[in-house]
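Novice: For reference, the structures are reproduced in the following blocks.
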Structure P
Amino acid sequence: MLFNSTTATFQTNIKVDMSVDAPSVVFVPADFWFTDGYTISVVELVGEVRKDVQHTQEMVGNDLHVQVTQSNFDGRILQINVTPQNQSDLKII
């Protein structure tokens, strides 16, 4: 898990277990770091190649619920990235 306070970019890795019918949950402090919105990506990194992964996502308060829908990713490590829509409005702390 990594959060860069200069760019407000968050990334974490998850191991997909398709036998669990529940989402992975990531806390996203939208009212502080992502006031102008954010972009979510779920990818598999294979060397220098990024493969986009089909998933569902839903915000519940500040919790981002992400669930992988492609069974061929079962058992693999994927990366969830949250990046701000507008980096010019970042708060420096």
Structure Q
Amino acid sequence: MIKNIKKLHKFGSFKEFNISDGLEDFSKYNLLFAYNGTGKTTLSRFFNFLGNTKEIPQEYIKDGYEENFEIEYDEGVHFKFFADYTNMI
């Protein structure tokens, strides 16, 4: 299970997200709510690319999306590329 997103850079509305102290790790179930335009859809795209497509589709690359992230999985394992994560699951 994904524990948290350490960083997400140049990915839609996330220009330079780095985890800060005080943010809790993900649970089995998570609820995301926020104002419009703050990244909820972008985050769902990230999880979709991570779990289903295993790469960023060309149309998003043209819009400036980059594979520049770090996620922490169970037991402290870190991933920085979609292919690394998909080989694990």
Structure R
Amino acid sequence: MKFLYKDLEEHAKRINQLGLKIIQKQNEIQNADSILSTIFDLLPCLIFYKDKENNILNINEFGAGLWGAKKEELLGKGWVIVLTTKL
């Protein structure tokens, strides 16, 4: 019984260590995402990406500014409509 308890205790420690590693990796991903978002919004050219239905999922500030819009106004709209109209 003592052997089983020690084994479970070691598994619990390992699970705790893995949980800490997961949190660390999540923080690293969030930091990288923040850096990429900053670069995305600072580039002086139109950048956007869309889903399979051609709706804008994200557009940079410069691109939204070409239509005199805020990026939030363009999210979810069809990219063809946005590219061919003035808001």
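Please treat every number below as a calculation from the coordinates, not as lab data. In this text the structure is predicted, and so the values were computed from the model without any measurement.
Novice: Tell me which structure, out of P, Q, R, gives -21000 once helix-only ellipticity at 222 nm (-39500 (n - 2.57) for each DSSP H run of 4 or more, over all residues; to 500) is calculated.
Specialist: This value belongs to structure R.
Novice: Another question, then. For relative contact order in percent (Cα under 8 Å, 6 or more apart), the calculated result is 38, so let me know which of P, Q, R that is.
Specialist: Value 38 for relative contact order in percent (Cα under 8 Å, 6 or more apart) corresponds to Q out of P, Q, R.
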